[in-house]
Structure 1
Amino acid sequence: MQGEMEDKCGIVGIHCKDDSKDVAPLVYYCLYALQHRGQESAGIATFNHEKGLEHYCGMGLITSVFGDDEIKNLEGNMSIGHVRYSTTGQSKIENSQPFVIDFGDGFIAMAHNGDIVNSDELKRELIDEGFYFKSDSDSEVICYMLKKEHYDNGKDVADAIEEVCKKLVGSYALTILIDGELYGVRDPMGIKPLAVAKRDDEFILASETVAFDVINAEYVRDIVPGEVIYFENDEINSHMLESAGKCKLSHCMFEYVYFARPDSTIDGINVYKTRMNIGAQLRKLYPIDADVVIPVPDSSIPAAIGYSRASGIPYGEGLIKNRYVGRTFIMPTQEERELAVRLKLNPIKEAIKGKKIILIDDSIVRGTTSKQLLDLVKEAEPAEIHFLVGCPPVIAPCYYGVAMATKKELIAANYSTEEICKQLGIDSLGYITIPALVEAIGMPKENLCLGCINEEYPTEIPEGLEAETYYKP
């Protein structure tokens, strides 16, 4: 359910062969296309050999962080960018990215999407060695580890990245500016997406292919799990981590269910087609007799279309989304909390009243937003409400970069489907099954991370991060 969980970040990197060209405007537009991946903060860092490193970060949407002046001041033919939603680390400017450490011998600027589950242990080791941290984000931990290996211990960049990655447990896609060059890194499990494109004399790295589309760049390929890439002689150069190919592939299934834009293609699989498949699978599982199929906009629209086409039941808009609503305040009273839902969604009574409706949503996490939404729909007086969900029951937390909830807050971890249906006060509730979801995605089950829906995690979870307690808002 939208609003109940967030992905951590979207990242971008651009390398231009022409050192007289400024690429910050292109990074801005790429981040604009990735705004759905994070609305908390945004930042861009640039480099050119005459002026060195420039960077600027701010809280809020990218359009409110960057104006013409901020972009003009970011000069350089190499740049990285970041939009953020916090998982590890609080919501404050110190945690905004790209992280930049500038010192006598050089600098490192880094943008990170993911979550390092052993970051507390790694941070304690660095503090013991005299490193000082300005944030409470795991991304800064990676930055200092890289400084230590490259600048302090004298390893070349590829070897330094190799040494750092050996110690990281968790998910990471990285764009890094170091020694005046751009590097891209994807963790050996491939949990978080990262791809590369080409446009004229520029190479572009981004979390999703929609970032390439907006600047008319040609998608080249996805970064292979466990791959480090950099750019020389107008070519993509590749270094494979020692762990590449030795880890279980664990692509995040939520990218396909909810997080990625439907016009993205991730690891060769089109997100829109997957969500259409989810709708068709829901029809096989729940062949309900109804008058209309209605999505909860926007991420559930393709699934609702898929159900409609598979069933022959008309697709209809029954909920209108206000796309100009930003983040709402924490509402202290029930009346104000309901107001926050009404600001974002409004039912079309004429499309719902007296009809048997199938309402399709991407997921249910805590269940609170679903309850508020369904109460709103009931005011339009449908004859029946059948609620179908394009994600299996979420029964466990995510440790790899999805801000979700503690296990005790997850409604499906504590109640049966029948009990949830009764709590929501609807005629029926149906979740897609894990086998049906895997079939809809079209990727082998063993290549997906399904930890939050089957508690089978791709890494060991460090002691102290018990499923009941883990959640860093």
Structure 2
Amino acid sequence: MRSLLLRLDFIHTTVDSDYMVRDFTTESLSHDPIHGYIPFTSGAGLPNDEAAEQDLIDHPWLQRLRHIHQLQTAWWVFPSAEHMRFQHVLGVMHLGSLTTRAWYDSLAQSCRNVPSQAYVESLVRIAGLLHDVGHGPFGHFFDDHYLDQFHLTHEDVGAHIIEHELGDLIRRIRRNPTGRLQPLEELDPRQVAWLIRRPVTGDDVDGHPDWLRKLRSMFSGIYTVDNMDFVLRDAYMSGYNTRAFDISRLIHYSFFTAKGLTLHARGMPTLINFIETRANLFHTIYFHRTVRAIDIALEEYFAETMRQLFPGNPLEHLRAYQQLTESSLMVDVARWADADDPELRRLGKHWSRIVNREEMWRMACERTMHFHRGQTESTTIFSEPDLVERRVRHHLPASLSDIPLRIDVAKHYHRPSARRPVGKQNYWFDSASGESVELDDDQLFQNLPTSFLIFRIYSRDHDHDRELSTALQKVAGGSESDTKTNM
């Protein structure tokens, strides 16, 4: 049903002043299991001074995403979840069109000097297409275990690539499948780069027009063109759920007001369902015990591996970074197992055992905690994993006090206010009062937790799961039923 609705939206054409009757000679289609057909502009029939969206899609920086998995390391656990970030960014581009066409009129009414609908749609489409262009192998794992040493995120790298590597191409894109920019309009790569970066403390918004600041909620709010696609796509491809939430209803009841992206009260149950589904994906897919075990195994060798593979800061070695993908990394480390260099050979053998799931950490026990308003994990002992490990070892039998252990803490935030200043991106409309109010915990989480934490202890085998579970129960308190094991 979802695909049918989106296809009906896809074939709709308008003849507004800045929009055109569909020119199929400048358009191509991509088949997608989530959204049906995804249209994009292609080069045939375009003027020589114009670039097509396909020129971006076919660019090496985008094609590189065909070799970086969307699900980081979860594809090692969920056999059907082999989709790449390339498919995801096409989906986000497509949702950029659907949402812009649904919300543009309200944006124009709530802001002054808004560019044409074609400009806004193209801007959001290109930002959606390029929002993941800075990712390295294993996605967010690469942020945490490599980019962080340079005080970078994939968004910082992506913004640099957009402005300095793809900027000229972006400026030459003058149309999308349903609209053409006005004669004096030109896409600004700096606006694209700003949209894809998550707000941070001290973020400079003064130099950006009000309409652009409002558009940022489409990439950094509670429900975005990014997370709406990956919830649908990851749920479908992993086998978790073939129709994870009602995206058509969520888009239908959303609009812009003077305060920002706003959801009508009638759409609130759909938003809550979306948030619950996203949280369940974290719990069951992204934070699956074996997925986290693979991450722990990779952590032990990733820094050494990257010292052998890559020269340093990606911003200083863009050509080498363009060629660094999961595919290239996996081929390189596989060859190391037979290398003459003993250090490479040692690393290669470890990688071989990880890939074959021979060198694994096994979950011995776990404790899941849900936090409601006014509660945070910082008020519990689980905010200090090293302390928990020391106390667990203290409660183990003397013969087990020195066994190899790893502690893993996985946290997920439901609430919009959990990571300021990313808050204040979304509002809800109360039809009784006629006012827009910031979405906060009161509206969203009266009956739901605001966040959850999964605390796990891993060991090399399952021989001592019972002893570890008992020790964790003594440290953390509560009943034995609160502490799950593999027994």
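Just so you know, all these numbers are worked out from the coordinates, no wet-lab data involved. Every value quoted in this text rests on a predicted model; they were computed, and no experiment measured them. Cβ atoms are built from the backbone, for glycine too; each structure is taken alone.
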Revision key, fill the gap. Value 24.3 of Kirkwood radius over Cα pairs in Å was derived from the coordinates of, among 1, 2, structure 2
Check your understanding: Of structures 1, 2, which gives 0.20 when FRET efficiency 1/(1 + (r/R0)^6) of positions 209 and 457 (r between Cβ atoms, R0 = 41 Å, to 0.05) is computed from the coordinates?
Key -> 2
Exercise for review: Using the calculated result -12500 for helix-only ellipticity at 222 nm (-39500 (n - 2.57) for each DSSP H run of 4 or more, over all residues; to 500), pick out the matching structure from 1, 2.
Suggested key: 2
Exercise for review: Compute mean count of other Cβ atoms within 10 Å over residues 353-360 for each of 1, 2 and report the one that scores greatest.
Suggested key: 1
Practice item. Of the structures 1, 2, report the one carrying the highest value of percent of Cα pairs over 21 Å apart, for residues 105-168 alone. Key: 2
